[in-house]
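Take a look at these structures.
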Structure 1
């Protein structure tokens, strides 16, 4: 089978490798960088900076580590594609019906995957072009002394943590009642309060109406050396036919097929969960469904994570009753002196509906927690986590829901 893929980010390159393993003839079109936003301008470079900040490295050294990590991973993906026999065409491509067109050639395939990713999204603020984006933040040559961040979501908080750790004075403006809108407010408030202890200043329920040079105006007026606008992302839909897209992203059915038969979509461009790990998952599903296997995505078990300190991770629904188990009741957390936060477990009719973790290693714990979703509390009570680990908090939360906890 001949397969064409538009976009070389997490969804695109992983689908290319999966298709090649099936013996397909795969061609990947990427106009900029293999690895997409995640490897080049998102997940990987930001996590490198966060790790450097946690270890107290100077800003100049942190920048070098970031570039080395990014380049190593990008080269690794490029080598995997080459080894798998995937043909990579470094040109801008557009989709027309069942054809992929570049500036000088028309390609026809048996199946096509659209994986065009996403771009920064900005609210209707006057002068928004005067603000810097997350991509600008990753390319800073010098550290701004005073920083204004508009947007208290995941990206805003991670950069607030990084810049503050390296020595910047950071001010975060958020229009909603609490940071991290859409998550559990109690958990989000723990993250905010811990960041406030680092000296980060928050302005909640404040609307920004105008950005002028290095100043912001509206319900709060601030001036700094740099203004950053971190207000989310939107699907990249250019070069796609109107019949497969709307204001929410590329239109797909439950099997990730678009209204054009044989054309599938995966990743941020679908507008579902703009997360690299969900893009990988969608790529797997789309590749299987190219063979008409009728596989569906697991949308009820997609974890989210904020890589601040403490970390915050969640999965499932905030449905039913809830119990909390504090990190201060955990031996590993006490031994390491990292006791901020808690595990919050939601349950209904004896089954786990959701889990929110704010505290040490939350990003690592949440994967195990996703396997608890939908399971009976009575079954989970017999699990055996290793001691001493933070994972014991997951079982302790189950026992707390059953009323049999002995540690809290």
Structure 2
């Protein structure tokens, strides 16, 4: 559901900026973000709905040119930082505002010189920013605007202490804070209040486009069987770009080689690549020079690439949030999005459970000639999950309990 610009209660500058980006209509999350003037907000919306643009435009008219690093944007990965920087540069246009991207893997001395010159907006990966703060401890003294993307990850239980350490280096709680994510852990707001000193207002999108999403499930015997199924799927579906997810970096590297062996134009995106190598992989995929991107949850987090019409889960994610982020890589330009899940017996219930939470129907994809021994659960519950039988008590335990009962009766 979208609203026209005329219905958005926001400044003329924001309307003009949104139009300059080529958007004649605001998405649900943009409309709601523009209408809310709260200082501390959490923008919660599916991937591809324009949260980045909403956050940038929301602060754009409040920034003052010439105030060094008054706005700080924190990202978990280099690729995401580069995407944010590109969006900000587009919004800035010919205005007097300036931005700088502080990304890991780049020349440290050149970055230090650039930081001394200053910029109004600093887009940074957390690790590289912390490194520079050791030599420039007052770098963030003027931060009034703070944006944290992928907030569910960066403020999650595993990362909150790292974020707190960086947050404590700010001279005061920024006046304006925007947290962004496609998902939110149940305790994110509580952790935010406990460790960062504020509880943001949640601004949630009401737009869910299930019609364009097709969820497929394919039973597999083992990993080798999954590879055969993957090759068959990619060879039979060559229109558009596809993102293939693995659990670990080494699996992505291995899978890239095996797909190339079968004549599939694939490239792997993972942490072992140099910054330049990662940029080349992403740009080649973005420009369709490679048709298949093999990656992991961490490496692909937040990637915004158009014309991806299929996401393939070779390994199903263990967390529902990661499942949501994965499927969000496809259909970002409003097109169709097919999500294929190759599952062994132990993964079946997990994927079906994810689908139920998203209220998505599941269809089967299994060419007869590729069917293995495992073809899905023998019995299904109404939910679609495997129907298991209750475990019978062992004879030893049963006889033990029986003897105890006899003893109690004798007493």
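Of note:
- With percent of Cα pairs over 17 Å apart, for residues 21-60 alone derived as 19, matching label from 1, 2: 2
- When FRET efficiency 1/(1 + (r/R0)^6) of positions 69 and 373 (r between Cβ atoms, R0 = 41 Å, to 0.05) is calculated for each of the structures 1, 2, the largest result comes from 1.
- Among 1, 2, which structure scores highest (criterion: distance in nm of label points 7 Å out along Cα→Cβ at positions 53 and 245): 1
- Among 1, 2, structure where Rg and Dmax of the Cα atoms in Å as derived comes to 22.5, 70: 1
- Computing distance in nm of label points 7 Å out along Cα→Cβ at positions 165 and 325 across structures 1, 2 gives 2.7 for structure 1.
- A value of -9500 for helix-only ellipticity at 222 nm (-39500 (n - 2.57) for each DSSP H run of 4 or more, over all residues; to 500), calculated from one of 1, 2, originates in structure 1.
Rule-based calculations on the coordinates, nothing more; no lab input. Only a predicted model underlies this, so the values are computations on that prediction, with no experimental measurement involved. Cβ atoms are built from the backbone, for glycine too; each structure is taken alone.
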